[in-house]
Structure I
Amino acid sequence: MTPDATGCIIGEDGLARPAWAAADPLLRDYYDSEWGLPVRDEQGLYERISLEAFQAGLSWATILRKRPAFRAAFADFHPETVAAFTDDDVERLLQDTGIVRNRLKIRAAITNARATLELRDDGGLVDFVWAHRPDSTPEPTALDQIPTSSPESTALSKALRKRGFVFVGPTTMYALMEAIGMVDTHLLGSHRRGTSGVWER
């Protein structure tokens, strides 16, 4: 499979996708049905932040394959439940072969759950994150034209850190912004370009 003039690969179904979403069925389904669509509920956004942190240094395909196990281990990413996790829970999770067994990342998920609850007194996580939506979005025709961070993702990173969040660096936050539709980095030739409803095609 080779990209066409728009930087996309045309699948057997006739739909144009970037190379990373064109081969693996799991990634293709994620790209077609989830990636880049708005997430505007607290639990869903906390889950995305947690998974982006676990993904650091790993492939997203690895995280997607482990997502059912992550959801089971972290009570479907229910912030109140995870915020109450103890050191015993950390040790339990470190024995769970279904997830990424990294102590710092596990503790980060707990820390960020607690920070999520504290944000409820100041408008909540959803409004806090979406307040950093930029005024414009990239219009890439090739994958190498897609940024890995932005002034907005840097500002979001700093703002979240001030509120007690960890593992929320500018690159990680840009990946979050892409995943939840705050920016549209679908290639211009992709069948998903402009489908979020946040940005015009």
Structure II
Amino acid sequence: MTAEIGKFAKPCVEQMRKALPERVVVARALIRQLAASHVLEIVPDQSVDDWSVTGGDFRIKVTVMGIADPHSDEALSLTAREVIVPLMASMAELIGYDDLAGADAEFDEEGRFTEATVKRRERSPRNRLLCLSIHGKRCVVCGFSPREMYGQAGDILEVHHIEPLGQLAAPRTYDPAVDLIPLCPNCHRAVHTRRPVPLHPDELRALLQP
């Protein structure tokens, strides 16, 4: 799988070069996650940790190893889920897709109130996608992978905010790489047994030790 800008995509390159620092951090985190599981090449030759879009010759090549039948539906599904989605999400972070689409400028903020029948803290769907793409679809406390256990019914990981939304004085932007983590429903429920400040994931992890 190769993603490239194209030699004539000057506006796209310029847009990526103007990406906000926090978007660059997320984009690099997504690519770093890919490099942890697959063979990755960045052209022109750059480090996984500090790469940047340099021009129309920029491209990222990801080689997925160990697939018995690369033409099978299972291989296609795996490539789409584990490679194409985070790769495209990384590029979209640099382009600023929500701004270009005319989305609300505050869409990235966590904790907004929205009126329904009750008031609730609004959560960003984008941040959930990025959190799972960066950290992987496995509970960071107990290591449980719902997808491995339940297959298609295993999309039940929950995204936990290290700084609880209930503690916010005002909505703020959360960095999916450092402020959010995936937890299985059991661990998520467990950290919130302490109120008003939930257990830190390290505290819960210590409780799991024999």
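A few points about this structure:
- helix-only ellipticity at 222 nm (-39500 (n - 2.57) for each DSSP H run of 4 or more, over all residues; to 500) derived as -10500 - corresponding label from I, II: II
- When FRET efficiency 1/(1 + (r/R0)^6) of positions 21 and 61 (r between Cβ atoms, R0 = 25 Å, to 0.05) is computed across structures I, II, the figure 0.45 traces back to II.
- Of the structures I, II, the one that 0.50 was derived from, the read-out being FRET efficiency 1/(1 + (r/R0)^6) of positions 85 and 149 (r between Cβ atoms, R0 = 30 Å, to 0.05): I
- Computing percent of Cα pairs over 30 Å apart across structures I, II gives 31 for structure II.
- With relative contact order in percent (Cα under 8 Å, 6 or more apart) derived as 29, matching label from I, II: I
- Read-out FRET efficiency 1/(1 + (r/R0)^6) of positions 77 and 109 (r between Cβ atoms, R0 = 30 Å, to 0.05), computed value 1.00, structure in I, II: I
Each value in this text was obtained by applying a stated rule to the coordinates, not by laboratory testing. Remember, predicted model here, so these are calculated numbers, not experimental data. Cβ atoms are built from the backbone, for glycine too; each structure is taken alone.
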